[in-house]
Structure 1
Amino acid sequence: MMKIYSLLILLFLSLNVPAQQDSCISVSDISNFWNAYDKLTLTKDTTAQKDIIRRVYLDRASAGLKDMMFARKLDAGSWVKAINEHPRFWVSIRPHTLAAIADTSKINMLMVRFKKLYPEFKKPSVYFVIGNLRTGGVTSPGRVLMGAEIATADSTVNTEGLSQFLKDVFHDSPGIYGLLAHELGHTQQHISDGDQEGKMELLGFCIREGACDFIAELLTTRERKTPYIFYGKTHERELWNRFKTQMYGSQIGDWLYNGSTIKNGHADLGYFMGYAICKYYYTHADDKVGVIAEIFHLDYDDKNAVRHFFERSGYAAAQHED
């Protein structure tokens, strides 16, 4: 988060929008969306449909939905387009979104676990919203925004007409709590503006994202089984040999956020590289609490700090020894 899985990935970038002071768990956007959906599907007039989305859904938006609209430049037309192009998907995803918000106790459980793992953990607000098939999870300062139409989807939903990438995302989804755990990690990281100003190297991007996959694994006590991690574990040496020649550069397109653009091969393998680096560091460290603190204190805009973190991990030396 910060954008997992590359859609989940346009998904996991931190956004520069206002923070809020008090934490909460908000689910009001889910019911508002479905109220709008029920009215929208009664007419074929797209102008009327846009008006319904605006009045019934967007005009009642939570702070989290407003953040998402601001960050992704979304408007009523984008929802109408997504609904009309994939009608069977929306019918099939509805019960998934409603089931996910029926019990928020697991969210609180994740946060309790996070506090034990990292005592400096600051509880963010969590907003469940319905997007337009572009965002499964994203953060803004102090907030996690979960795009429930992606985050709750799995292999049982109707994917007719969707891209092959989305079909793969849904088939191999880690579940809404796996995605939420990843995004919670991003809320604790040093806020970076390197995305916009080109300060970060590929290594920094990959560690920032992969660290949250690793943290999610600790929080959920389940091994990550995303496509890029599965592929990475079986091709780690090959990936490392390629990654080490590019990791100090600024080009990230071959490694991150490329699920919708990559034509051949496997998307988002940079997530695996960052995950593997952090997991190796943690697994072999005597001071595991210290490694977790390092992950969250690390300034990803500071190239030297990121490189020193990488060196301390011992990952490169381990690959050389194998």
Structure 2
Amino acid sequence: MRSVSSESSSANESRAGSWIGRKLRGISFEFWMFLPAVIVLLAITVYPTLYMLLMSTIEYSTLPQIPSKFVGLNNWLAMFVDSAVWKSWVTTVIYYVAALSLQLFLGTTIALLIERTPVLQDFLATALLSPMFLAPVLVGLLWRFLLHDSYGLYSYLLRELGLLGKTSLFGDVRTALPTVILMDTWEWTPLVMIVILSGLRSLPTDILEAAQVDGATYFQQLRFITLPLLKPILIVALLIRSMDLLRFIDHLMVTTAGGPADATKILAIRIYENAFRFYKLGYASVLAITLLIVIIILGRMFINVLGIEKEQVQYE
């Protein structure tokens, strides 16, 4: 009886092994080549996200003498009643809307002007891309040097024109936020410009030529043909810059670090301060998760609009 049962179990194991072998052999070679990258991607995205969710329920202690303790939803409740966080959200919205609007308008305008330029189009586009190749930290140092209240070149010129008093643009509550918005616009408008310029060069020329034959002016072509066809490209540019505006704080930390009087303290800076200055890692995790949710919602909105625009273009 024992020999019969052992033979049946070995037969079952062999059948199971052969079934698994057939399944594995049925998987394509491309899947095995792609699998390591997927594992690495999951390791650097899913695990930190889950760990951050765990930390949001903990009052984390960096001292070995004081153990960390579970606080449940206390960190989340504290966020909703924290007036400083709501102030940072207001600053973030102003910074986000103003910078995104300026970059989209200026990038589109410059791309249209370059496309209308009869000569040196590639040279102009390459030259205007130069600010984008600088590291954000270097951009912050450059602007801090140029706008220094003692020896800054731009500060000197503005004072000579009577547009600036003795205070620094970065040191005044009224001018700090507009200044950092202009700084970010100076660096990243070229990115929007090159995206729009590539879209302009991919537009079908037969439609524009037909409009010219029908007597349409340049502004009529721009309003009724060029801009509607560029909507998917504009949404892609908005999506790219939306992600970066809410996350990157390098140039802000170099210039104002959120000051003066929290005038430029967007939510990402407050997350940094809570995590690495005050060591409130649990509370910082809550703020980071909230910001992540907002970024995902914005990205999903832009992607949905992009899908609708593509369907309309294909239908037309």
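Here, each number is a calculation from the coordinates, and none is a lab measurement. What you see is a predicted model, and the numbers here were worked out from it, not measured in a lab. Cβ atoms are built from the backbone, for glycine too; each structure is taken alone.
I have 0.95 for FRET efficiency 1/(1 + (r/R0)^6) of positions 241 and 289 (r between Cβ atoms, R0 = 35 Å, to 0.05), calculated from one of the structures 1, 2. Which structure is it? Working shown, then result.
Numbers: 1: 0.60; 2: 0.95.
Among 1, 2, the structure yielding 0.95 for FRET efficiency 1/(1 + (r/R0)^6) of positions 241 and 289 (r between Cβ atoms, R0 = 35 Å, to 0.05) is 2.
helix-only ellipticity at 222 nm (-39500 (n - 2.57) for each DSSP H run of 4 or more, over all residues; to 500) computed as -16500: which structure among 1, 2? Comparing all candidates, it corresponds to 1.
1, 2: which one has semi-axes √(5λ) of the Cα gyration tensor in Å, as calculated, at 34, 21, 17?
Numbers: 1: 34, 21, 17; 2: 47, 36, 17.
Going through each structure in turn, the value belongs to 1.
So FRET efficiency 1/(1 + (r/R0)^6) of positions 49 and 281 (r between Cβ atoms, R0 = 41 Å, to 0.05), computed for just one structure, reads 1.00; which one of 1, 2 is that? Don't skip to the end; give the middle numbers.
On the way: 1: 0.20; 2: 1.00.
Checking each candidate, the match is 2.
Looking at distance in nm of label points 7 Å out along Cα→Cβ at positions 161 and 177 over structures 1, 2, structure 1 comes out largest. Given a computed value of 27.9 for mean count of other Cβ atoms within 10 Å over residues 209-216, which structure among 1, 2 does it belong to? Answer by label: 1. Looking across 1, 2, the calculation of FRET efficiency 1/(1 + (r/R0)^6) of positions 113 and 145 (r between Cβ atoms, R0 = 25 Å, to 0.05) that yields 0.75 traces back to 1.
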